[in-house]
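What follows is a set of structures to go through.
Each value in this text was obtained by applying a stated rule to the coordinates, not by laboratory testing. Every value quoted in this text rests on a predicted model; they were computed, and no experiment measured them. Cβ atoms are built from the backbone, for glycine too; each structure is taken alone.
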Structure 1
C-alpha cells in the first residue's frame, strides 16, 4: 500500500521569507509601502478599543532583551518575537531581529508566518511618519536624524513619503554610520546633510528624531538643544533603563504615547512621575483629543513600539501577498486523517 505523506492544504501556512519580504517591498515600492503601512496602522488605531492590549512580555539580560508582543482584535490573533541586543553589531549581527504570526481566533490555526526584521523597520518608520503627520508643525520639511544606524534611512524616507520631508540632517558618534546613511539616501529626492555634532543637526529642523542603540540612560538631547515649536520623535528608548532625552525636555513637552502601561516602563517617561499626563495617539487619531494646538508647542512622541502596529503590518502583508508568488507554503501543522489519531499519523510516517 502506498501512503501519501504530502501535506494537505490544512497543514500549510503561508510564509514570507526575508528574500520575499524584500521582493514585496520593491514590488509595492518603498515609499508607497510606507504610506500603506501607515494607513493600516491608522485604521487599527481608530478601532483601538477592540484590541486585547498588554505590555510586551520581556526577558532582560545584561546583553539585551527578548520580547513577545501579542494582541488580538477578536477575529485575528497576532504576535511578534523580537530582540534588542545593541552589542550585536560588533560581531556582525543585527541589533534587532524579529518574526511574527497571524492566526484565526475561531480555530487557532495560523494563517501567516513572516520575517519581521525588515518589516519592523518599515512599520517603525511608518508609525513615526503617521504620528508626525498629526503632531509636526505645519509645513515641516527638515529633520534632524540623531543616530545613523539601521533605522535612519527608513525614518527619513517615511517622513518624506508621509509628511513631505525635504531635508534630513544626519548625526552619529560614528562618522562611518553617517556616511553609510548619506550614501544609502542618495537618489531618493532628499537633501542629505552630514553633520559633525548633534547641535549642528538641529539647525533649521522642525522635526527631531533620536534613534540610538545603547542600553543605558543617556542624554542625546539636552534641554538647551530644543527650541519651541518642534516635534520630537524619540524612538531609541524602548526598555527599562534606556533613555535619550534630558528630563527638562520632557517637562517642556506635550507627550504622546502608544500604550501608557508599556511606555511608563520602557519609554522616556520612565524618568517621570507615574501620574505625569500623557495623551494616547489613538485618541488623537480618533478625534477625541487634540494633537498639536499651537505653533510654539513642543510635541514629543515617546515611541516604544506596540503590538497593534505589528498586527497592522502583518495584515498589510497578508493582503498584499494574496495572488502573488511572494511567499511559499510551509508545512507547519499536523493534519492527521482522524484529528484524534495523531499517534497513528506518526506511525504511518515510518513508511
Structure 2
C-alpha cells in the first residue's frame, strides 16, 4: 500500500483497492478449459481445487466438511462452534434461524455460552477423518494453547488459527501469550494462520514457520468490524502486499514457500479469479458456500464475531440458497451471477487468459477500472 493521497492538510492516507475495483485482461493466447489444471498442494496435502471453506457454523458441519473434501476442496470446522458445544446442534441451528431480528445478538451470545467439550472436539475430528478427506479444523488465537493438544491427538491434518487479526506474538498482561514461532516449531502438523492485511505483518507471520497465511479478516457479508472498530481491508491491495511479502520471504529463507489464502471479500466466482490474479494461491469461502442447500445454516450466515460475549462485530444475515454444494462448486449453473459453478468459471478465465496452472494466473495483467 505505497500510493499515498492527501485526505486533509494534516493527514495522508494509503490508496488501496478492493476486488470490485479491478479486472483481469485476456492475453494473446487462449486455451481449452478442459486442459486447465486447478489443483493445489499445501504441505503434504494435494486437493483438486484451491478452495477452503471458512470455519463458520453456518458453512461447515462435519458432514459438509466431508462433502467439500470429496468435491476436491478443504472444509475447515470451527472447533469453538456449535459442533463442539452440543452433542446434537441441529435444534440450536433451528433456534438461530428463528431468532427475531432484534434478539439475534443476545440470542447468539446466550446459545454460545455452552462450554466447549474436549470429547466433542475429538469426536468431530474423527468423524471427518472417517470420511476419507483432508481433516482441517480451526481455533482462535485465544484458545489455541488450551485446546491444540486435544486437536493434534484427535488426528487433525491441518490446523487453522484464525482471528480478526493475528500477529506473530500476541502480547497480554492477563494471560500467557501465544508465541506462534515457538508453537509452530513444536507442532507436528502444518499451520495456516491469519488474518493479516499488510506486508510487514505477513512477513512476521511467515517467519513463524506457518504453511499458509490468511489475508483479510473473514466474515464478509456477516461482518460489522468496519462499523464497530473502524477496521477494513481492501482485499486486492492486501493480497498483493502479502504476496510481495511471500516473494521476499522466499528469498530470505532460501526458497521456503508460504501459501497466501484470500479470506474475505469473495462473493462471486469473479472474485476468486481476482484474488488469485493479485497473488493468492487459494481462497477461503464463507458466504458463497453458506448459500448451499446442504449447508447447516439453512440460508442464514453468521460468524464467530457475531456471538462475541462482550463486543460483537458481526450479524446474522439472510444469504438464501443458490443450489447444492456440488452445484456451487461445479454446476450446472442456473443463474449468471457467479454464485454457481465457481470452479468452472475459474477454469474458463484461465483458458481465456491463456494460463494452464493456477499459479500462472498470478501473472495475468490487471487493470483498475474504477476511479
> Which of 1, 2 yields 19.7, 61 for Rg and Dmax of the Cα atoms in Å, as computed?
Replying inline: 2
>> Among 1, 2, considering only distance in nm of label points 7 Å out along Cα→Cβ at positions 32 and 288, which has the greatest calculated value?
In response: 1
